[in-house]
Every structure is written in C-alpha cells, then in structure tokens.
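FYI, it's all coordinate maths here, none of it is from the lab. Quick caveat: nothing in here was measured; it's all calculated off a predicted structure.
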Structure 1
C-alpha cells in the first residue's frame, strides 16, 4: 500500500481534519444544518470559491470556473447528522445533545472541502461544482437540490461514502447497481379489545401483529428467487397499554430493501395481499401503506472507468477493491445519477478496535487518514475526468 501520509501534505491533512472535528462537534439534523452551512460558507469564502447558500433550505453550491466552454465535474457531500446520543468519548464529541455524526457525513464534507482547496490552488482545465447537500438521512435533500438547478451544465458527478469494511488507503468501486431501493411501510391493525381472560370475545391485535411479522419473512424466504438480494425488516411495533388486557390496535413499521424493480413490486404486492387475507380470516381491519424511498445507485460505466483508473494510479491496484455485491443500504445520490453520468465509491476508513462498530451506532468513529485519501482522490478524479471529456 502506498503511504497514505504522503498523498497530501501534513499541513493540508491537519486543515481537513480540523474541519471534520469542528463539524463533528456541532451536528445538525436534515434541513436544519444552519451552523454547518455557515461554517462551509466561511471556508469556501476563505478559499476564494464563489458559492450560493440557502439551496433546498440549507444546501450550498460552490463553483470553480476556469473555462465556461470546458467540461464541468460535480462533487457531492452530504452534511446532515442523525438523532443519536454520542458515546465515543472523543475530545471533539457532539456538543448537541441527542444528535451525532454517526455515518461519516462530517468526513464527507471535510473531504470535499479538501478537494476544493486542492483544485483552487492548482485549477483544472475545466470547471468544478461543489455540492453540499442537506438531509440525506431523512427525506432526501438531493431531489430539491436538483430541482433548484444544481446540475445545470454538469457533465459528470462523483461522490463517496466512508466505510468500515476496508482500511484507510483502500477504495471500493461497484459496477452497475450499487445500492438498494429503500421503501418504508406501515401496517395498522384494528381489532377488538377486551379482557385478557376472555380472548374469544376479542380480536387480538398483538397476535395479529406477531403473525404479520412472521409471515412477512416467508415472503422473502419462499416467494423471492434467492439470487436476488432482498431484505424485509420490521423495526417498530407498538400495541397495548396494560398487561391484562387484549389490545385492539397495533402499528408496525419497517423497510423493504431490494435491487430489482420486479422483486420490489412482488414483495409489496404479497405484503398487501397477506394483510388483506389475515384481516378476512380474523375479522379485523388491516391497513398497509407503502412509502417509496430512494431508488438504487446505478454507476455509469464510463464514470466508473475513470474512477477506477484514478484509484489505481493513486493508491495502487491492490488497494482498489471491486465490490462484488450491492449494498442494501440507501443513498439519495441515486437521484443525481438519474440526471447525469457519475460514480459513487466507498472510502475505506476502518479504525483499529472499531471494525465491528457499524454506522448509525453511538460509538461510530473512523480512521481520519481517510480524509487524506478522499480529498486527493476526488481532486485527481476531477482533473482526469475533465481531460478525458475534453478529448471527446
């Protein structure tokens, strides 16, 4: 592995690291990232990069224009945090109670700002758009950013996510489908309450909710071709008020993760039919509501070729990992790729002793050496992509 501490200067690394730690201390939820946006704006101003604030409420777009007729490459960072109470014990831990950067968005923002500094100090032969997007973790800030025109004139876009599956100095790249559809659902069970000692007079909502949870898993195990990845998770159940009464209502909420549209539609249809059948069998009312989430990221093959070439040049072929399977996580970067070609990569950032601590955990942290790699990689990817597009 090439020495990651040689990829950028120590002074630049410390600058990027300080940005990450400052943002980490003041995390904010989606569409409320006001202090974060102000900090990003001040940093871009110091770099001399023109930018616009208040896009999609708290989003920011910076532009580095060297030749308006030349190709334009966009880099995107998500800036929001999660409603989690931090338990890392870091000296720069969250100062906002109940909110934490537990998914690496502080690192993503620092990486793109680092790339911005590198590109400002040594401008490429084309143009760069720096997108700092709110609300990736919630309703998705990508769509309103796009609706406000952030992709106008953009020829190609790149983004990345910090991951614990590989170590700093490694970059994972996935051809084709990279992430999943992220449908959410809610099931409401309306039965008939009564005394715990007289179940025959009731329609037990708890029992029905339990049957629903079990039957949902049979859809995955018996109705879906195993070669297609699919996950159905019930993450929330609420029912009942006291131990000795049969509940008349229950609410279940969960998510459906798939990478194939046909499989997605089949699971939704089977879930709806299952709920209707149980309602008839038990004289209950069961309402199923599906809320579509993000579409999958599908990496463009030309952009992926650029991304892979630059990774191999920067960190070596042995550290450029071809990811064999899509992630069943979701990412609203997918919306950008529905408009322009691009590629989304994974930055290895596993921290010694934290390898088994997942993102969205109150103990989440990462190896800050990834900040060196990410900034250098994205800046070089911009330069290379512009050169390739100029030749077309």
Structure 2
C-alpha cells in the first residue's frame, strides 16, 4: 500500500520545485511557503486523525480516506498555470497524508510485538522508500520521452495512487483492541520522556527545511533536472537499503543512540551542501543524506510508540507529527528567506547548527532505554 502511494507521490516531489521555478516563474521564498503550508497542514491533521482513531478504536477508515484524497490531488496539478493551484493541489495531497499517517503508524504498532517494533517500522520505511525510487525513475523516463512535459507526469501519478486505494480497500485489516479510555490532546496525559522527546525533535525540525531546497541547491551548483532526479533516486536507494537493518538495530541498541547519530549525519550533509563548490560532491552528500533518513524516520515513530501507552498511540503519533511539522513550516520559510537574502549556503549552515545541537540534547536528556517494555526485554 505504501509502496504504491510513494510511487505516486515521488513521481511529483522532485520535479515540483522545477515546475514552480522554471515553468511558473515562482520565487524561492514562495517555494518554501508552499511546501511549508502543505506539510504543516498534513502534520496538524495527523493530531486530529490520530486522536480520533484512538477514540473510535478504528484505523482503516482514516487510512482509506487519506490515500483517496492524495490520489485525487495528483492530476489536479496538471491543470496549474499559476502557483495558487499548485498550492491547492499540494495542500490536498498533504491533507490526505495528514488523515492517514497517524492511523497507519498506529496500525503498524498494533500489529507488531515490542521486541520487533523498530524492525516493523524499518520494513515499512524501506517499502515506502522503494516506492520513492520507482516513482522518481518513472518520472525521469516520462520526462525524457515527453520532452520535459511535467503535466504528463502529474497525470500518470494518478495510476499508482488508485492501486494503493484498491489495496487498502481489499487487503488491509486491523486487529481488534480493548476499548480505549477517554483520550484528549492534553500533553499532561503523557509522561516526562515523551514531552522532552517532543521538544528536542521540535528543535531539530526548526532547522529541517523541505527537501526541495536540497534539490534546488543541486541545480544551483550545476546539476541538470535529470541529474538532480538521479541523485534524489540514489538518496532514496540508500534510505531504503538502510531503514530495515537500522530499525532492527534500534531494537537492540536503543532508539536514542540511533536517532542521535542520525541528527549528526544530517548536520554533516547540510554543512556539506553549504560549503561544496564542485557538483561532483552532490552525489556523496545525497548518499549520506539517505543514511540520515534510515537512521531517523521509521525509528522516530517507533520511539514515540515506546514512550506512550498502547491506547494513546494514535494521539501521540499525531502530536509528534504535528509538532515537528509545525516547526518545519517555519524552517522552510526561514530557509527561503535566508537563501534570498544571504545566499544559497545560508539555510544549510543554519540547519547544520540546529542538527548538532539537537543530537547533544537527545543524549543529555533522554534515557538510554525508551520504554518499560524494552527495559523488561533487555533486563
């Protein structure tokens, strides 16, 4: 299900910034604003859908609705002859993501035993990223064959989106769980470790601007659209190959240690994008950036599940996604402003400093083992 959805989404993601800047003539700050608004919409909705999936004790309806809305948004992009419709389509796509993500992640947690939780989220992340590789390759092929016709790519992305809807409808099921107690958004319902983790990941997110800035920096350093997409594919291949084994490793070594290393890797990549002068190094940086994704994305969600009771998983995952997403709105706007005012290196220096700070905070203020269940398992 996630494989086909990411094929659909990643057919669009690496080419949207070029469509905005080269075809529609949008300035860089507007690119950051569109991505920031779209991603923040998704992450705010993740709270609502996560909480309501806990309250109703149902996951699948939110997953189905989310994938359906995202699929419909893809061909809408083909009709855009100005940036406002791109914004509408991106917000629709991320609205679908917001509806489905927390419920889907809770569904994964519900279906996994504690000893293999990191492994399960790593497998999901790996399949997600295989879809990203396939989607980018398909987009590259369509662009080449169509003479850089972006609109055909947008229309074609609807097909794998529809396949994911069929998979959700006929093949995805959920386990029955005990009826949850009254659930609310209040952070007071969660313990200290979850709140600290939320704060630290929020700090990291304020420096983690949209990946479109990495894509546009590669173009700024001399990469063609095709070379940028190929480097983005390489990044996703590394992420896909690393997510499953590193998720499994986090079950043994602890989520904190793995995520802290991921923040350091992120900082190295961002400083690299700030200081390199020759485009050949972009390949190396995208490879290392894939390692960062494998070290943090699935493992971060497993970390949240470790820190909260089982009947509050959807709500906690929603709060986590919303907090980081809200910060990423500001991160993308800040990155666009820094690029326009101080130059292309500035947003990456800023992001690198914040990442190293976040890594230190994670080691200093989070316990080595993340949940009572894991403590029992490793005792």
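Where is relative contact order in percent (Cα under 8 Å, 6 or more apart) largest, in which of 1, 2? Let's see the in-between values first.
Details: 1: 25; 2: 30.
Going through 1, 2 one by one, relative contact order in percent (Cα under 8 Å, 6 or more apart) is largest in 2.
For which of the structures 1, 2 does the calculation of helix-only ellipticity at 222 nm (-39500 (n - 2.57) for each DSSP H run of 4 or more, over all residues; to 500) return -26500? Clearly, the read-out refers to 2.
Can you say which of 1, 2 returns 16.7 when mean projected area of the Cα convex hull in nm² is computed?
Numbers: 1: 21.1; 2: 16.7.
Source structure for this number: 2.
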